[in-house]
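Computed from the coordinates by the stated procedures, all read-outs in this text should not be read as laboratory data. As the structure is a prediction and not an experimental result, all values here were calculated from the model. Cβ atoms are built from the backbone, for glycine too; each structure is taken alone.
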Structure 1
Amino acid sequence: MHRDADRRALKIALALILAFMVVEIVAGVLASSLALLSDAGHMLTDAAALALSLAAARLAARGAYGSMTYGLGRAEILSAQANGLTLLVLAGLIIYGAIGRLVSPPSVHGGVVLAVALAGIVVNLAAARVLAGGHGAQRSLNVEGSFRHILTDLYGFIATAIAAVIIIATGFNRADAIASLVIAGLMLQAAYTLLKASGRVFMEAAPAGLDPEEIGRALAAQPGVVEVHDLHVWEVTSGFASLSAHVVVGAGADCHELRRSLHDVLDERFHIHHTTLQVDHETGPLQIEVAAQPGGDRERR
């Protein structure tokens, strides 16, 4: 259901951005404003990001098949990483153009820039509201990538509007280039956030907010559990955490009942629903240890 809502939100946001991008390109050329053209370029990447996110959401909705045993859920992570890279490249291009205009500033029509910037704030607020939806922190990384694009564009329009007011009031045309540098800085910050988050998924790090050591201690503390090792927690795609572990239980314990109990702990306490637990009976005397470590280290009780 979330993916259906995501696709609807992405379509509405894409229509808003494409319509306004055309207006902004015309206004930027007429007003000789690099800040407006920078925003238009960013809106072009917004549109590309939204289109890519839509395609990724469609792919991710397909079930598992053939060799793709997890389906195509990671298409959304690829989309988020592509969004981060486009923000990075575009920020570099804007910085290059802004430096040239700081050295030799052209005449900028502040009134046109201000009118378009104010309209841009309204359009991007609407698009950001649509993408934010009701999911809050539950947005997929795919939608988060597009949301970051829209959000940086919104901040960019605010910076452009301030620059336009300065130009109208003082005639300081370099304010346009300075606003462009502010926009580029926001893009770099958003790019870093997206690349870091998508990189964590590709490197199969534990999902943000889940501590493998805490999970290991919780499993090892269950009655009847002797040892937990080879514990791995990773994220297949946004909101799809997986866990595998080898659990050793007491010689007389009901391993089937214990496995069900451990599944319940992982589900209710840590919200991990996709788990693979190998449960075996101990063969030697019971040992007691307190420390719990992920990966190849052992956890005993």
Structure 2
Amino acid sequence: MKKIVLTFIAAAVMIVLAACGSEGNAAGEKSSGSDSGNKLEQLQEAGKVKIGFANEVPYAYEENGTLKGANVEIAKAVFKELGIENVDAQLSDFSQLIPGVQAGQFDVITAGMAIKADRCERVLFSEPEMKYGEGLIVAAGNPKKLQSYKDIAANPDLKVVVMEGTTEIEFLQKEGVSPDQIVTAPDIPATFSAVQAGRADATTGTEMTVKMALESANTDKLEFVETFEQPDVDGVPSYGAAAFNLENKELRDAYNEKLAELKENGTIAKILEESGFSEISNMVEVGSITTEQICGGKS
């Protein structure tokens, strides 16, 4: 009888110990996760933020080793308000920005990236930082007389080159341009080269980007189509914003709070003006339209 009782007690002790061990492991796992804190706390403790950007004037670009551009300056101003003053800038192809922030390569990406419903499923956008339209670059003299995306669609022999991963690919197709007419390139200089070499008849991008890039290129072989007709599609004008990993909601929300304050005190308008944008045509006032509305297709 004693043997049975002792066996029962021993078994009970083992069950309790196993339970305690299991609870300890669970607690340990939870502790490990909580020790790292949320992303905002991590960045504040480190005092540094990793920003992914595409080399696209005037949104975000590198000049003589210095990171510049409207969206960069906005991000730096917001993070400074959050107590994070050091920026680790990492150049990437535009098409790799979202995969980069998803993989944790960047803490935030800022390149004037348009808020789009499909992108909203992959990253958390801040509230809109700016709005903008489209622009068209053609060979000098505009030999094909292109004034719109529809003009390109009307001639199946024409080719248009676009930077990889940009919204213009979708806009072109919505205006009737065949996928066979669209070729891609990794950056703006490459799109210009394609037009100059005759591999494409035109290139398109956000208005300020292609206009300022053309000014910097200092070439008389290309021209900006001043009479370009904006496409009549959803997403024009586009609303650009910073974007975060889907798991970093607290960081995004904190960013939005400071962004709103900087809009209201005039800081954002000043940054836009200094970067070549217009407060009247490019500024997005607080509450005038929200990221939630744009992601839901209500822009």
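Computed over structures 1, 2, FRET efficiency 1/(1 + (r/R0)^6) of positions 87 and 127 (r between Cβ atoms, R0 = 25 Å, to 0.05) reaches its largest value in 1. One of 1, 2 was used to compute Rg and Dmax of the Cα atoms in Å, for residues 111-206 alone, and the answer was 14.0, 43. Which one was it? Of the options listed, only 2 reproduces it. 1, 2: which one has distance in nm of label points 7 Å out along Cα→Cβ at positions 183 and 223, as calculated, at 2.3? Corresponding structure: 2. A value of 25.4, 85 for Rg and Dmax of the Cα atoms in Å, calculated from one of 1, 2, originates in structure 1. Work out the source of 25 here, i.e. which of 1, 2 gives that when relative contact order in percent (Cα under 8 Å, 6 or more apart) is computed. The read-out was computed on structure 2. Given a computed value of -22500 for helix-only ellipticity at 222 nm (-39500 (n - 2.57) for each DSSP H run of 4 or more, over all residues; to 500), which structure among 1, 2 does it belong to? Comparing all candidates, it corresponds to 1.
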